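Asker: Right after this note come the structures.
Values quoted throughout were computed directly from the atomic coordinates according to the rules given, and no laboratory measurement underlies them. Note that the structure is a prediction, hence the values are computed from the model and not measured. Cβ atoms are built from the backbone, for glycine too; each structure is taken alone.
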Structure P
């Protein structure tokens, strides 16, 4: 079942609308009869650290100083002062 409310009613009864959404009801907030947003319960997402481990390789030169970037920050080292 879909429950459609206008913005004013949503502000007035937000707690009730949240409960309805958490309990599986489809809640739509509208403005001037035009649907704007759906109120849905939050879903946890699992975060995996190191998820790409072993999928690509690099060597230590990836961390070397890039002369072009150095010049952008500090100017041309060979130019007279």
Structure Q
């Protein structure tokens, strides 16, 4: 990766992706709600929403309206 700065939502998406690939967030697990993520990660609601959108674009999560966002099955990170 380059030394260019990254948007906060990309950093958050990368962090959550790491949790998914490590198995800390297994397939079928629900991501915390938006308000909980704001508190957990110290970011704004817009950052959380864009990060979740980024994770959907990466094929890592699916959102069910009025139900939540859930982790999809992914290949674990190779060590």
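Asker: Supply the structure label, taken from P, Q, corresponding to Rg and Dmax of the Cα atoms in Å, for residues 24-63 alone with the calculated value 10.1, 26. Present the calculation step by step, with values, prior to reporting the outcome.
Answerer: On the way: P: 21.7, 60; Q: 10.1, 26.
It was calculated from structure Q.
Asker: Here's a follow-up. Hey, distance in nm of label points 7 Å out along Cα→Cβ at positions 16 and 48 derived from one of P, Q reads 1.0; which structure?
Answerer: Details: P: 4.4; Q: 1.0.
Clearly, the read-out refers to Q.
Asker: Where does the value 18, 18, 11 come from, among P, Q, when semi-axes √(5λ) of the Cα gyration tensor in Å is the thing being computed?
Answerer: Values: P: 55, 23, 10; Q: 18, 18, 11.
That value comes from structure Q.
Asker: For which of the structures P, Q does the calculation of relative contact order in percent (Cα under 8 Å, 6 or more apart) return 38? Don't jump to the answer; show the numbers that get you there.
Answerer: Values: P: 21; Q: 38.
Label of the originating structure: Q.
Asker: Of structures P, Q, which gives -14000 when helix-only ellipticity at 222 nm (-39500 (n - 2.57) for each DSSP H run of 4 or more, over all residues; to 500) is computed from the coordinates? Can you show the working numbers first?
Answerer: Numbers: P: -7500; Q: -14000.
So the calculation was done on Q.
Asker: Consider the structures P, Q: one of them gives 6.4 for mean count of other Cβ atoms within 10 Å over residues 40-47 as calculated from the coordinates. Say which.
Answerer: Values: P: 6.4; Q: 13.5.
Traced to structure P.
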